[in-house]
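Next come the structures, one after another.
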Structure 1
Amino acid sequence: MHGGDVWKYAKQRKGNLTDILDFSANINPLGPPGGVREALNQAINEIAYYPEPQARTLRAKLAACYGVDPEEVIVGNGAAELIFLYCRAREGLEAAMPVPTFSEYTLACRAAGGNVHHFPLAEADSFCLSGEDLLQRFRQWKVKIKEAGRGIRGAPAVFLCQPNNPTGQLLSRPGLNKLVNGFAEEGASLFLDLSFMGFVPGQCLDNGTLPAIPLANFRQIIRALPDNFFLLFSFTKLFALPGIRLGFGIGPRQLIRLMEQKRDPWTVNVMAQRAGEQCLQEKAYVQESIEILTGARVEMEDGLAKIGGIKVFPGTANFLLCHLRERQVKAATLVAGLAKEGILVRNAANFPGLDPYYIRLAVRRPAENELLLKKLTTFLYNC
């Protein structure tokens, strides 16, 4: 179950969407950039026409930003569509991933007839990812598959989210590059999700709007491997466009071609394409967002610590993973209690590797975070 279902709670409270304060979805609280709103207004007459196939204009602009060919870029109806398209293109793949992580990877793999293996990360280590440990466990998993006589059709896929959702953990660039090289030596494919990288200070391209790719030789990897490397990006989170649905990916031509063949027609509408094109011009908005949210995350961590009995895990993105085990308050109880106050938080118990005491909190504007802390304090001391 995802966060962000403001429709359900607004209906229950017989109010408006704006009456709900949503900490359950990791969306930029500044709202869409003003330039994007204006671009959408200007594009309204274009809805009388079919969208540009394959979002060609936006695709070419994204390719230019990253120094790749348009044929190495795919634009999707949100990042989620691209996760499912990747798995359809590699139907029946064997996949592995450290957990907890985004559950859509597992759902997409299984929906495409694949098998999924989870590598649990340790809570005692704050769910930190060790590249060496992950490689070793991957090698052991390959041996077990071989011994079981199942075999692996094509390159096994490793799904990695950076920063990771829901933990916020981020590998260093040297660590990530070493891991990528290690998987290449093992004949493994890497699916690298960078949907939240835009919130990390110092991780933007020179144009200041899109996340830089934290790999030294990603263009060479794309051209050397026919289907074994894919990078995922989202406009949804940083530019606050979940209702528009827009994401993109970069990968080898052969893989991109297969993904395009597996998709439904016209999935990226006119408004989404125009919004994406304008997002590439919103440098000031991105800088302001990173500045506000980085400071707000630190303040929110401090505020949670002052409440007491809440374990907060260190992270780098626009959300915080916490557990309430010390207080013996289950996430479902807290979610239901705060929802009555018009405040939504994410029950994180359904992430593999997490128990019923885990919640995830999006970081919002400082005043909104203060309200959450106040309501959270009152609830915990009265329950």
Structure 2
Amino acid sequence: MNTTRTLAGVALVAATAMTLGACATDTAPESGIDASTATSIADFGTFADLEAAAKAEGALNVIALPRDWANYGEILDLFIERYPEITVTEASPDASSAEEIQAAENLAGQDTAPDVFDLGLAVALSSTDYFAPYFVERWDDIPAELKNEDGLFWGDYGGYMAIGYDPDAVPAPTSLQDLLGEEYRGKVAINGDPTQAGAAFAAVGMATVQNGGTLDDFQAGVDFFAELNAAGNFVKIDPTPATVASGETPVVFDWDYLNAGYAAELEGQRNWEVVVLPGTGYAGYYNQAINKDAPNPAAARLWMEFLYSPEVQNLWLKGGARPVLEASLVANGEIDEALYAALPEAPADTVVPSAEQSEAAATLLGEQWATAVQ
């Protein structure tokens, strides 16, 4: 499993070099509907009309979607199988959330611009000027706290920040403070730069609530990583399956479903255990949004409806993530019971940052992170 989807240092070569096999259009040719202004299926008429408009465009540009991230590979393949008339271009799978927005800026007006985004909350909150409002058919089933009320972005899948570790290299951590010990010298990594990457941002958030702080002020988390760095235990290597397999990053802060993916991918090569530390759990969701300048606006909207179908929501479960429609799927008997039962038990005490808390934390990290870990 490649957990570099949130890394901050990946060049956008694939995005700038990509060409499409079909020419994008802004309208459904038969109905004359301007897909770029559509805010729901009703604007197209029916779901079949939306499908027809997307097939007429013939293309969909996605970005920063690693195929081994929360089961995105199976999800992409299902869309491609279902809509062979639509050519899907998968640009820069290892880009960060911030780099998705940079790609939209750099490629604005071109057929290669991203149609859709998958973003951490902090970047989504600071980038709403790039988004087109849209309300998927299952909008009302998305919890209010996990969606922008204006339809600019909305949560999709999530999990808990966890620690993955190689039991042959380090003792099992039972608390955040354990990681400051001599046994972890030069061995603890996080997934990217928290000023740009959602997973790394969440690592600081988890350290905050496990280090005596609250989500109102991430200073306790910054202080922990400064102490970890001063002890020589923080290794500035972006973790990948290769770095885990080689032993370069034997301890990794990352989402539980991504750390679980390491264990599956490296089975037979490297032992890998995953622990959500006791105490307060830190949960988070990744968010979907549509580029307001999407070259394929109908396909972008079809992709969103696809992602929020019960079938695809269950595919997040298959990838170890928690679908945002979880409560609705359970209530309606649409959940895959076996996959649902396989999820690890959620911590009794869980926190999820609000929009205001995330914005404040992003400001603090922008001011202090580089100095804290230099």
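Quick note: the coordinates plus some simple rules give every number you see, no bench work behind them. Model, not experiment: these values are computed from the prediction. Cβ atoms are built from the backbone, for glycine too; each structure is taken alone.
Here are a few things to note about the model shown:
- Structure responsible for 15.4, with mean count of other Cβ atoms within 10 Å over residues 165-172 calculated and labels 1, 2 on offer: 2
- Mean count of other Cβ atoms within 10 Å over residues 85-92 from the coordinates reads 22.4; which among 1, 2: 1
- Among candidates 1, 2, the computation of volume of the Cα convex hull per residue in Å³ that gave 138 used structure 1.
- With FRET efficiency 1/(1 + (r/R0)^6) of positions 117 and 293 (r between Cβ atoms, R0 = 35 Å, to 0.05) derived as 1.00, matching label from 1, 2: 2
- Structure from which 3.1 was derived, distance in nm of label points 7 Å out along Cα→Cβ at positions 37 and 141, options 1, 2: 2
- With helix-only ellipticity at 222 nm (-39500 (n - 2.57) for each DSSP H run of 4 or more, over all residues; to 500) derived as -10500, matching label from 1, 2: 2
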